[in-house]
1. Ranked by volume of the Cα convex hull per residue in Å³, for residues 115-202 alone, which of 1, 2 sits at the highest value?
2. Consider the structures 1, 2: one of them gives 11 for relative contact order in percent (Cα under 8 Å, 6 or more apart) as calculated from the coordinates. Say which.
3. As an exercise: P(r) over Cα pairs in 20 Å bins from 0, in percent, calculated from one structure in 1, 2, equals 28, 57, 14, 1, 0. Which structure is it?
4. With mean count of other Cβ atoms within 10 Å over residues 35-42 derived from the coordinates and found to be 17.4, which of 1, 2 does the value describe?
5. So helix-only ellipticity at 222 nm (-39500 (n - 2.57) for each DSSP H run of 4 or more, over all residues; to 500), computed for just one structure, reads -9000; which one of 1, 2 is that?
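What follows is calculated from the coordinates using simple rules that are stated; it is not laboratory data. This is a predicted model, so every value here is computed, not measured. Cβ atoms are built from the backbone, for glycine too; each structure is taken alone.
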Structure 1
Amino acid sequence: MTLAGKRILLILSGGIAAYKGLDLIRRLRERGASVRPVMTAGAQQFVTPLAVGALAASHVYTDLFSREDEQDVGHIRLARDCDLVLIAPATADLMAKMATGLADDLASAVLLATDRPVLAAPAMNPRMWSNPATRRNHLTLSGDGIRFVGPMRGEMAESGEAGEGRMAEPMEIVAAVEALLAGPSARPLAGRHAIVTSGPTHEPIDPVRYIANRSSGKQGHAIAAALAGLGARVTLVSGPVTIADPPGVAVVRVERAVEMRDAVLAALPADIAVMVAAVADWRVADMAGGKIKKRPGETPPPLALTENPDILKTVGHHPERPRLVIGFAAETDDVVANGRAKLERKGADYIVANDVSPETGIMGGDRTEVTVIGRNGEEHWPAMGKDEMARRLAGLVAGVFDGT
C-alpha cells in the first residue's frame, strides 16, 4: 500500500466538484492512508458530512467555534497532526483567503496554522480560473510553496461551459499525493526551483494569422512533471498548447516570445532552467490592425520581420543565472555540431539536440531521439517515449545537485 500509515487532512470546499471528494477518500484509504475531513459551509451544500464521515471512517470537522472540537485548540491540532493537507476542491474563494492570510472559518484557519505540505486541486468556472485575480493568487501560493494538481480542461458540470477549470480526477490527485509524500531519496530535488519553458510561441501577423513552430508542448510538459516528481518546485511557462497541465506545477501561459521572456525573468531566481519551448526566431515588425486581404491580381504584401529575444541566451548570461541551464536545439542537419555551437553561444551547461528533419517524424510526435551535449562531451540517447526521456533528463538534473 503506497500510502500506508500516511495521515491526510482533506479539506473539501464548496463547489459541485465536492462530489468527487467521496471517491477521492475511498481511493486514498484503499492505499492505506487515513483521511480526516474538514468541510466548509459551501461543501456541505453539495455533499453531506454524514456521507463524508462514513467513507472516511472519521469525525468530520466543520466549525471553527465548535465547543467540542476546539476545547483543545482543535484547529491547531488538525493543522499539525497530519502528513499532508489536501484541498479538493480548492475554490477561487479559498485560494484568495490562503493568498491573503485570511482565517475566518475552520478550513482557512487550519491552512494558516499548518506547517505541513499543502496540495491543492483547484476547481471553478473557466472564467474564474482565468481571472487575473485568481492567476495572481495561484502564483502567490506557488511561490509560498503550495503544490497544485490541475485544473484540467473539460466541460463544467454546473454550467455546460467548456474550458480549463475542472478538478483533476481522483486518481490524478492520488498520484500527486504519492509523489509529494515520497521519502527524501525519491525527492532529490526538494527545495529546488526549476523553470521550464514549453510549446510554441505565436507571433501575430494580423488578427487571424501568426508565425509559429511545430511544437505540441509534450516534451516540455513531461519534463516539468518529471522534475516536480523529484521534488522540485516547478514554474512552467507555456506557449499555446492543447494538452493538460502537468500535476503539481505552477503554469504561466503566454502567446508571444516577448511574453515568454518576461515570464521567465519574473520567475527568477531559480536553481534550474530547462528551455524546451520552440520559440519563433522572428516576429512581424508591425502587426496589421485588420486582416490582410487577398485581392485578385495583387502580389502578397511584404512582411518585414524583426528578431525575437533569445530567451536561452538571456538566462544563460543573466546576473541571476540558475546554477544549471539546459537548452534544446531542434536541428535538421549537423545536429551535434550545431548543438555544440549553441552551447557555447548561449551560455548553457547542456544542450539537448534532436533531429527534427521531416523523415524522423519527431516534431509533435510521442517519441524522441536526442544527443545530450555537455561541456565535457556528449551522449546519444536512443529513440524513446517523451515521458521516459523526461525522467532520464530529470535524473541527470538530480545528479548535478546530488549531495549539494
Structure 2
Amino acid sequence: MSLLDHPDDSTRPEVNALARQFAESAVERDAVGGTPKAERDALRRSGLLSLAIPKDYGGQGADWAETLDTVRQFARVDSSIAHVYGFHHLMLATVRLFARPDQWQPWFEQTARKNWFWGNALNPLDDRTIVRQYDHWFEFSGKKSFCSGALDSEMLIASGLEEHSRKLLIAAVPTARAGITINGDWNCFGQRQTDSGSALFEKVRVEDSELLREPGPLSTPFSALRPLLAQLMFVHLFLGLGEGALAEARRYTLHEARPWHRSPAEHASQDPYTLAHYGEFHVALEGARLLARHAAALFDEAWRHGETLDATGRGRVAVAVATAKVASTRAGLDVASRLFETTGARATHGALRLDRFWRNLRVQTLHDPVDYKLRELGDWALNGELPAPSFYS
C-alpha cells in the first residue's frame, strides 16, 4: 500500500479509532497547547497503555515492532499524543531494564490493572536534582527540565545525582507524592501538547525499594537497550510525522491547489514539477520506513535475548537504529518543509496549520543532533567501531 494513502494500517481497531478521534481536534489543540487531558483519558480507556506489558502481568504482550507502529500511526495525526504515549512505554521499559523483577513485576501488574500513565523526569543532562541518602531512604531535591508527559501521569521516572559521588540515581515514584510539583511551563513552537516543561522536587522522600539499581542504568548490554528504544521511538515519531505531512499535502494538492499559470497542466496534480516532488517524497519516506522496520526487528530480537545479549549484538542494533534515525529525520523535515511547493501560497493560511508537521519535527529533532549520529555511523563504516552505550545512543 502506498504511503500516499495515509492508511489505517493497525490490526487493532482501537488504534484506528483513536487515530481518527485525535485527527478531528489536532489542529485546534496545536493552537491551544496545554495538556491533552481528554485524549490521554481516551488512551487509558483503550487499554493501549498495557500494550507492551507481557500477558503474564495482565498486559497485551505486543512486541516492540507493533508497539512502535502504534506510535507511528498516532504521530501521523498528532505527534504530541504519540510522544507522551511512546514515552509511557519507554518508562515501562526503563523499569524492566534497570530494576529487579520484584520491583518491575508489581509495577507492570498495577499499570495494566489500573491503566496508569507513566511520565518522564529523567533527563540525565540536567544535573540540578541532588539526592541525599539517609538510613533506609533517599531525598530528591532540585529541578528537572524536559519532563514530557509528567503532567496527568500516575507514575514518574525521576533521576538525580548522589550528593557526594555524583552518581546518577533513577527512581520510580508516584507523581502525586508530597514535594513533587509538575510545572505547566512548556511553551515551544512545536510538540505543544507534550507538557515537556519542568518538574520541581522539594525534599521528596524516595524509598530504597523505589530506586532502580539492580542492574541499574546501562550496566549490561541488555540494560543498555534503553537508549536505543528511546531513539527507535523517535524514529517512528519522525516517520509518522513525515507520513502525516505527505497525506495532508496530497489531500490539498488533489482538492484545493491550482497549477501555476505557466504550467502546461490543467490540474495541479498533473504538473510535472509537482509530480517530481511527490516522487522524491515517496522515495525518502519509503526508505526511512524500511530502515525503521529493520531496526525494530533487530531490537525485538535483542530484547528476546535478555541478559544473554552481548555487547556486539547490542552494538549492531545501535547501528541500525542510528541509521533509521538519520533517515527519518531527514525525510520528515524535507517533506514537512517542501510540501508547500506542491500546495501553493494559499496552503499557508493560518487556520490550516500545515506548518505544524515541520514545527513538531524541528523541535524534537534538535534534542539529539543527527551530526553526532552520523559521526558514530562513520566510525562504524570506516573503522568498524560499534557505538558505545550512552543515554543517547
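1. If we compare volume of the Cα convex hull per residue in Å³, for residues 115-202 alone over 1, 2, the biggest value is for 1.
2. The value was obtained from structure 1.
3. Label of the source structure: 2.
4. That value comes from structure 2.
5. Source structure for this number: 1.
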